[in-house]
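Following this line, the structures themselves.
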Structure I
Amino acid sequence: MFQSIHEMIDYCKTHHIEVIDLKVVDMKGVWHRLTITSTKLDEEIMFKGIGFDGSSYGFLTVEKSDMVMIPDVETAYIDRYKDHKTIAVIANIYIIKNGQLERFEDDPRYIAHKAETYMQQHDIADEVLLGPEFEFFVLDHVSYKNTNQHVEVKIDSEQADWNMGDDTKQNIGFKVKHHGGYHLDSPFDASYEFRTKVALDAEKIGIPIKYHHSENGGPGQVEIEVNFAGIKEMGDRTMKMKNLLNLAAVSMNKTITFMPKPFANEAGNGLHVHIQLKKNGEYIMYDEKGYSNLSKLAHYAIGGILKHARSLTAITNPATNSYKRLVPGYEAPVTIGYATANRSAVIRIPGYTIDKSEKRFELRSPDAMSNPYFAYSAIMMAAFDGIINKIDPKKAGYGPYDINLYDLSGEELAKIGSLPTNLQEAANALKEDHDYLMAGDVFSKRMIENHIAQIEKEHYLVNRMPHPLEFQLYYNQ
């Protein structure tokens, strides 16, 4: 929004801005906020910043937790959901070293910046373009309780088929069948006005929207796609979109969830990521003679991602719930392979992309539980590893598999390889395979170790909790 702090200060005075919200992303990909009044905004904030406790964000340790946030004024936008005129702005994280401010190496935004710099320094491409698909459920109720003697979850959607028999209040029908939500029109598509409001609000803050629609999951699953952008910019857009969606939901008495698998028998929420590369202003992933019209460079990128697919899931799918989505039969991929127009493969090459400017491939395994800066950076570091080392996915045995991979026998699947089945498996894979992330000092050893420790902690926390279904199976056995 601004090119300098001077522009921002002048704008605040001219437009009577009252409040500045500084947003800082933590290790898990959640925004934290520090608020100042606009009268406190001055030039010194760019040199001194504002101190905070980094250990509360999951960074460093308590005894070395002093950090500084400095706003990136280019990310500023008007937050129209606040009562007082407010500008929100994403901040970068710094530490003090030898009396000087220095970028914190594990700041998620800095990692994204380093990944893009690595690509350019190795002459791979000038620009990476990422296009994620945001899948989530728009719901009307959620409540949950976990104590030593009471485990309960209730989630509800007015448009769900289970509400067809509700006669406790006026019921006018228009419920959505199980697995029946894909591209439904109104009045069945109950969240249309909500999504349209979010799409228009997103474009007002500089996030161009490709389209939005209802998805397969009958109890309110939807999808919003944004236009392509680079690693750091798409990380920013992802954080802004998730915040905007939550604010809009509250304003319309709705609730949303990006949980990969909130409903056992509905399709889960993914974060499919479309990938393109440009060099010297030209798209470089097209070759008329290549398989599915993809260039050798594009195939090498696919090879790198598939080679590191198991360790990548620890970053792109960092929740225990992630692995309840990554199961056969619910449109989520489990087999480490690639193919054209095949939604059962980890990497799908869209069959409808014909010309050079559209040619790309799609990684279908990630979900939105990930820190977007870490996820996008890790995906591309795997791709860059494939390009630099010329990893041919066909020679490596990853396909192309132009068949329904869900129909393969267990013996056939074992020959191909599959994604981890739980978070601990993913953590173990990352322990064994992370050198590609540390190339060019993009990811640090400390960050990877901290991440592994966090996801292992969550795995054991959930794993020791008795599940209600276990009582059904075993209580009277």
Structure II
Amino acid sequence: MFISVLDLFKIGVGPSSSHTMGPMLAAWEFNRLIKKYCLTHELAQDVTVRCTLKGSLSATGKGHATDRAVALGLNGYLPKDVATQDLDTLVHRIWTKASIQIDNKHIALFSASKDIVFDTGKPLTEHPNGMIFELFSETGYLLISEIYFSIGGGFISRRADMKQLVAPLKMSAADSFPYSFNSAQSMLKMSTDSGLSIAQMKHLNETVLISEKTLNQGLDLIWQSMKQCIERGLNTEGFLPGGLKIPRRAKELHQQLQEQPKKADVNDWLCAYAMAVNEENAAGHLVVTAPTNGAAGVIPSVLYYFTNHMGGTEQQVREFLLTASAIGGLIKHLSSISGAEVGCQGEVGSAASMAASGLCAVLGGTSQQIEHAAEIALEHHLGMTCDPVHGLVQVPCIERNGFGAIKAYTATSLAKRGTGKHFMSLDKCIAAMKQTGEEMSVKFKETSLGGLAVTITEC
């Protein structure tokens, strides 16, 4: 099993990796599919594109800006392209258009307000985050269609590929990499047998496909983007979009901590940093999937605390990210990081597990202690639901990232004081998360049909 650190951590925009970044990529891919069709077929000027959102995408797509993402993708934009743009202005311009440009010669009719359909009926069987893209002739004849699934963390898959996926994710062949572990148990055995750390094994796997220079540049860009997101959040005030009138709190909290640092503890700092990221995510600004947008604040906040308060170095940042990605890859391989599949245990729970492993690694933990830290952090998120109020990644998501960071830090502290021997393995904990997610009601899996999402009374 291998998933690159540069794929798990992706630079994009909020508010959701599965509901915003994934649909944008799928729409962009369908635009490319139409371009290929044009190479062998004469396309009339009045063909029409339609996108139908299914399952969780239809239930909470409005609050997660899925329609905006689809419109952007069909117009040729990728998440990384819009991460630093004025999205409101860009989306407004797209929303007033009645067509999309396919290539220099062809256009297709498309009205974002009319041709994006939120189908709240029965979801597609393969995955709760389904999208049906269609191109119709002027007489309503279906020319081409494709079904995509947004499978978490900004990854997408076509329907035809779903049966080839694991959890569901395409994996590179195991024999292509020197340390291609597919479980925490095999990871620990490889580490013991080789004498290498988890980060060192992950580094060797990565450099099979890319140069060390490219890897380090990618890791550094990820960290710079995380820092940029935190610092922008710490310096921005006002209310978040979406109608809940939720005020930003990270800036004021951070100012209080700076004014009275002796009264501040690690919990305060972690919450300020994590909330800064997720306020930026809720505003639709630049974030890094870590491993998702909804959980984007956990890993950056722990890493920011480590560098700013504990003297962490650039090389240790890389070690942190490599270790965290090894654990994140295992969770995605053996279970899921998608809130629509397993609830928030798969998002904030996974992020906390990754953050704990990374912090334990840079604090000198053994591979056994790192695995223990990851297990502790994940174990104490089991059963956590994904029930965003009004489908917005604000309540309870923003505060929840702060608590995820605190649990990650606590898990590291506990693991570091132990020998690495413990009762519940990370593999078994991941299996428990998967089973819990499978048995969890759909009401609690990013549909806003249960939990906190239905306790708010409209006035």
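Bear in mind that the values in this text are calculations on the coordinates, not laboratory data. Every value quoted in this text rests on a predicted model; they were computed, and no experiment measured them. Cβ atoms are built from the backbone, for glycine too; each structure is taken alone.
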Taking mean count of other Cβ atoms within 10 Å over residues 50-57 for each of I, II, which is largest? II
Please state which of the structures I, II yields -9500 when helix-only ellipticity at 222 nm (-39500 (n - 2.57) for each DSSP H run of 4 or more, over all residues; to 500) is computed from it. I
Value 0.95, calculated as FRET efficiency 1/(1 + (r/R0)^6) of positions 322 and 346 (r between Cβ atoms, R0 = 25 Å, to 0.05), assigned to which of I, II: I
When Cα extents along the principal axes in Å is computed for each of I, II, which one produces 64, 62, 48? I
Can you rank I, II by distance in nm of label points 7 Å out along Cα→Cβ at positions 154 and 290 and just name the one with the largest value? I
Matching 18.1, 53 (Rg and Dmax of the Cα atoms in Å, for residues 242-329 alone, computed) against labels I, II points to structure I
Kindly point out which one of I, II the value 14 was derived from, the read-out being relative contact order in percent (Cα under 8 Å, 6 or more apart). I
